[in-house]
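Listed below are the structures to be examined.
Every number in this text was worked out from the coordinates using simple rules, so none of it is lab data. On a predicted model such as this, the values are computed, not experimentally measured, just so you know. Cβ atoms are built from the backbone, for glycine too; each structure is taken alone.
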Structure 1
Amino acid sequence: MLKSDNYSKLQPMYPLLIQQFVDDYNLSKGIAVDIGVGPGWLGLEMAKITNMKIVFLDISQESLDLTKKNFQAMDVDNEVDFINADVQAIPMDDNFADFIMSRGSIWFWTEPEKGLREIHRILKPGGVAVVGGGLGRYLPETMRNRLQAALKQGLKERKEKRPSLEEFEAMVKKAELPDYRIFTDGDTSSGKWVEIRKMKQSSEEE
């Protein structure tokens, strides 16, 4: 089931996080995949400010149905696709996506290393993926404090636990990715993300 109240509390964060991704990775066109979509806020915000094709992938058909409804109501012109699948067995060709994003879903993957390897597989050479959880760097301090408090309260109420940064690093290391880095939300030292890249082959660089 979707935790809609949690998503609504966090909604102000999504456009700022997407703007950070667009700025950091110079995104404007190509294919973006949103994995573990919830109501689809990441992909929806990406559609507002880029010409990228947005592919929403989730194991929950309920999430995809809500995302499709939200996308249609937004009235944007981006190409879009909705795929009901497990991140640990993504039904996409190798070298498919220019950018892949997933916020907050890795904590629920039964075998995170398989999901991370699948993400690397479908990433185009020269592409990048960002997977993890956090609020991004662009939030004003007062909003960050408020949303972090809401997140902590929600976890406490649901009796959920998130890995420490060290545990997250161990999770990622198990995937044996050839090119990645772990980072947090800037100077705040909150958030836990892995940036995954697939390097171009020398013949492709020429």
Structure 2
Amino acid sequence: MRETRLIVIRHGETAWNREKRMQGTTDTRLSDVGRAQAQALGRRLAGHRFSALYSSDLSRARDTASAIAEHTSRAVVTDPRLQERRFGIFEGLTADEIVARYPGEHARFASRDPDYEVPGGESARGFMQRCLGCLSEIAGRHPGEEVVVVTHGLVLDSLYRAAHGLDHGEPRPVPLINASLNRFGYDRGAWRLVVWGDVSHLAPEEVTVYRGAAA
């Protein structure tokens, strides 16, 4: 089997990113900065040859992918398995608000137990199985080809962990950057990181880096 190459992109910025609110599967929209980032991605990929364009069906990812489609004439194929991790009762809240309203649940969440589910949410282990299963399936459809996938911060976190053998409880040493290009290879069930956090297509004022959990 030939290696599939994936360009995996985190959606453009939203207002909740800027406010550091937990987004999860809440269907937030791109901010003005996020829309500019999406257009910059489209210009970056214009003329770049790739086989397919996939996206989460949440608006912030789908609208980012649509900007790429405008510049590349590729149809957007959405898949709900590419959505962000569900955070249930935490969604829409900042870290301080979560601690104040749900101290017990926050303590369990902060323990990094991979099987803990926030009420109304999903576990880190279950989420990782969901999104990596989808990405592996996509890669299997395009052996030896290159595809573009627009998704969310913690999907990228899962890919990084899979490529580096990083345990759920270990902190990730690199940031998640809106509208960044992240290149991976996939072959026979193994992930390989090629490039992380490429934002050379963005102006300095368009680069937004948020290290919190508000993915």
Handout entry: Label whose coordinates, when mean count of other Cβ atoms within 10 Å over residues 69-76 is calculated, return 12.2 (choices 1, 2)
Key = 1
Handout entry: Answer label among 1, 2 for the case where mean count of other Cβ atoms within 10 Å over residues 37-44, calculated from the coordinates, equals 25.0
Key = 1
Exercise for the section: Have a look at 1, 2 and say which one yields 1.8 for distance in nm of label points 7 Å out along Cα→Cβ at positions 149 and 181, as calculated. Expected result: 2
Problem - If percent of Cα pairs over 16 Å apart, for residues 29-108 alone is computed and equals 44, the structure in 1, 2 - result: 1
Practice task
Out of 1, 2, choose the structure whose coordinates give mean count of other Cβ atoms within 10 Å over residues 85-92 equal to 16.1 when calculated.
Solution key: 1
Problem - Among 1, 2, structure where relative contact order in percent (Cα under 8 Å, 6 or more apart) as derived comes to 33 - result: 2
Practice task
Can you spot which of 1, 2 the value 103 was calculated from, given it is volume of the Cα convex hull per residue in Å³?
Solution key: 2
